[in-house]
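Down below are the structures I want you to see.
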Structure P
Amino acid sequence: MRYTIVQSGASRSFAEGDTFLAGATANAEIVVYINAPHVVDPSKAAILIELDRECLGVRTGEAAGAEGSNVLGFARYRNGKDKRSDLIELVRQPATAESAIEAARALFTAAGLAVAVCTDQPGRIIDRLVRPKYNAALRFLDEGLASREDIDRTCRLGLGYPLGPIERVLSGGLADHYLVSRALFEALGLTSYVPARRAAVAHERGEH
């Protein structure tokens, strides 16, 4: 499927020289906006806006639950400073056209990426799930429940995780976890998103 990219600045989802960026053509039926204001065009099969941590509604506006068109948001998941994953979180609104969703799904799938469709909520899918687990593991470490090694080993062997929660959050960076978790706490007000002490320390020290 043909697509056009309108880009201003670096992409969070695709590194410079990525084949996805190189494969764009002019005047295609799908338009991908990266760090650039989007243009409303109902004639397009889909208009895709790369998101950071913001909701799609910040870019499109909202209409009391009736919002939606051929415009979708997308974000390629990345755990802090780790390499980009192969997962695209595709963000829809209540009235998003199903044809636009399928066009976007087909585009990213053809690029070798997996696609998960979600509604327009803070943190989308992965961060909503994993940040409380990272905070809990860090608090267990502070409380002396178990060593870092035993916490991670238990999750790897008992739950089948490829990496334990502390290994994972350290790999991505404690300071990055602090920023993501704090933003979710401010948006949702749930105490499970309050950044753990060790993440706050890393942020205050300016660690990366």
Structure Q
Amino acid sequence: MSKNKRSRGRFIVFEGIDGAGTTTQLARLVDWLRDRGMLAQGTHQPSDGPIGSLIRQILRGRLVTAAPTGKVGTVDPAAVALLFAADRLDHLNNEIVPLLEQGWHVVCDRYVVSSLAYQSLETDLRFVRQINEKALTPDLTIFLKVRPEVAMARIESSRAGRESFEKLAIQKKVAAAYEDILGGYRGGRVVTIDGEQAVSGVTQAVRNAAEELLA
């Protein structure tokens, strides 16, 4: 191996229900890694690629289906799950894996566990697992645990628009699904952090988990 070749970067994923603080903590972690002289890139799923853009239109109700009768309906949940899996592979191949191979640490907001928790509400969990089997295993998954009521209060105070999953009844189901899935998850190391503590406390806990991984 060439002495100048960089070692592979680490792949870190943030998970949590809507309003858990994953976006805020991802930005803080990336800044912290960069301040320490490391190559770090933040990203998110759905991605900014063509499939990810399509998914966001569906989640925001801007893209619907039309039957021959002219009746407008929502996109089939299994089709949405397939789009998430397709976007994930496209995102891995075109952004995440190339950066990791160049020595960058990549931090992603939402990944496979998110699909398992959200898509399994309307689609068979085994099907969702199967279509995500080719996804790269993260080096570390950080789960920010927040009660649905707290998360929804955050959303209502900070966001003008809502996506289809951003309703209290749905978030309660998603939170329960996350707990069940992570209880038996075998997709790499998982660290659960209390996302209801002060933002600075969450940030420190995240840094501790990352520092342990990178040591």
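Since every read-out is calculated from the coordinates, none of them should be taken as a lab result. Everything quoted here is computed from the prediction, not taken from an experiment. Cβ atoms are built from the backbone, for glycine too; each structure is taken alone.
Which structure, out of P, Q, was distance in nm of label points 7 Å out along Cα→Cβ at positions 50 and 154 derived from, given a value of 4.0?
Of the options listed, only P reproduces it.
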Test item: relative contact order in percent (Cα under 8 Å, 6 or more apart) calculated as 15, pick one of P, Q:
P
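Where is distance in nm of label points 7 Å out along Cα→Cβ at positions 10 and 106 largest, in which of P, Q?
Largest value of distance in nm of label points 7 Å out along Cα→Cβ at positions 10 and 106: P.
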For which of the structures P, Q does the calculation of helix-only ellipticity at 222 nm (-39500 (n - 2.57) for each DSSP H run of 4 or more, over all residues; to 500) return -12000?
P
The value 0.95 for FRET efficiency 1/(1 + (r/R0)^6) of positions 58 and 170 (r between Cβ atoms, R0 = 25 Å, to 0.05) was derived from one model only; which of P, Q is it?
Q
